[in-house]
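Each in C-alpha cells, the structures are laid out below.
Please treat every number below as a calculation from the coordinates, not as lab data. All values derive from a computational prediction rather than experimental measurement. Cβ atoms are built from the backbone, for glycine too; each structure is taken alone.
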Structure P
Amino acid sequence: MHDGKEKIYECHDHTFGPVYDPDCIVLILGSFPSVLSRKQNFYYGHPQNRFWKLLPEILNEPVPENIEEKKRLVLRHHIALWDVIESCEICGSSDSSIRNEKPVDIRMITGNCRIGRIFTNGGTAKKMYDRYLRDLTGMEAFCLPSTSPANAAWSLEKLKNEWNGELKKWL
C-alpha cells in the first residue's frame, strides 16, 4: 500500500569548514550535517545528538555552551572535526537517503596536521570514507558507533564505553 509520501531530495553544500589546527592528531569524521547542524553552521547541532555530551565526559571537561567553546574543547585535545561529504542530495537529515555525493578534499587536514588516527562517527561516514578518501590518506578509519539520535540502540553509557576505549589510546 502506498502512503502518498514521496521522498523529497534537496541539494545541499556543506556550508561550514573543518575544525583543526596543526597540532591535531585525531580526526573525527561525520557523514554530512543534519538539518539543524546546517541551520547552526556547526557540527552535531541536533539537541538529541549525544556528541557534545559524550566527548566532554570522556575528556573530563564541562559541556561546552556555544560553538566557540566547542571549537576550543576539541582543539585543546588535538582533535579535528569534519565530515566526509562536501555536497549531496539528501532527504532532511537521513544518512540513508544521501545520493550524488561529492567528498571533501581531506588533504586540507591531513596535509596540515599530524593526524595519526581517523575515526568515523557512524557507519555511513565509514562507508563514504572508504569509498572516497581512504586512498587519499592511506589510513584506515576506525568506525565508532554513531552519536545520532537515530542510533537509539546505543545508550549514552554504551557509547561512552566504546568511544572512550578507542579515543583514549590516541589522546
Structure Q
Amino acid sequence: MTDAIVTHPFPPVADQHSRILILGTMPSVQSREQGFYYGHPRNRFWAVLAACLNQPLPQTIEQKTHLLLSHGIALWDVLASCQITGSDDASIRQPRHNNILELITGKSLARILCNGKKAYNLCRPLNLPLPILCLPSTSPANAAWNTQRLITAWQPALTEDQVQ
C-alpha cells in the first residue's frame, strides 16, 4: 500500500447542545468509503459509545448522529488532511489541522476526548481552551484493549456532566 494525500471528507457532527467533543485523527479507508466516522467493521467506537451511554448499537448514519447529538457529544477529527498509508495513523506525515478552535467557539463544550494517543499528540499543540483527555483507541490496531476494558476507560469521560 502506498502513501496518499487524504483530505477529510465530511463535516463535524455538532450542535449547540454539544458538551463533549471527541476527536480522532483521520477517517479510515472504510470510513471514507461509507461516508461517516468509524466505519471499519472491527473498530469498537460505536459499540463502546452505545454501551457507555446505555443505548442500542446504532447501525445507520442517522442513528449514529442521533446517538451523538442526543447525548451532547460532538465528533470530528484533528486533521483536515495528511499523507497516510491506508488507515495507519503511525504513517501520518504532513498533517494539516482542522480549525477546531472555530468549531468549539460559542458552544458549551466542557472537554475534548481524544480517541487514542495519536489524536491526542496531534491535538495538544493546538493549545485549545478546554481540558483534553487521552482515551485508549477504539481501533482494531489497539488489540491490547478488549471492548469491555475500553468501555471501563471511556465511560467516566462520557457520562460526567452529560447532557441528556
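With respect to mean count of other Cβ atoms within 10 Å over residues 71-78, the largest value across structures P, Q is given by Q. So distance in nm of label points 7 Å out along Cα→Cβ at positions 47 and 151, computed for just one structure, reads 2.2; which one of P, Q is that? It traces back to P.
Each of structures P, Q was scored by distance in nm of label points 7 Å out along Cα→Cβ at positions 119 and 143; the highest score is held by Q. Computed over structures P, Q, Cα Rg over 2.2 N^0.38 Å reaches its largest value in P.
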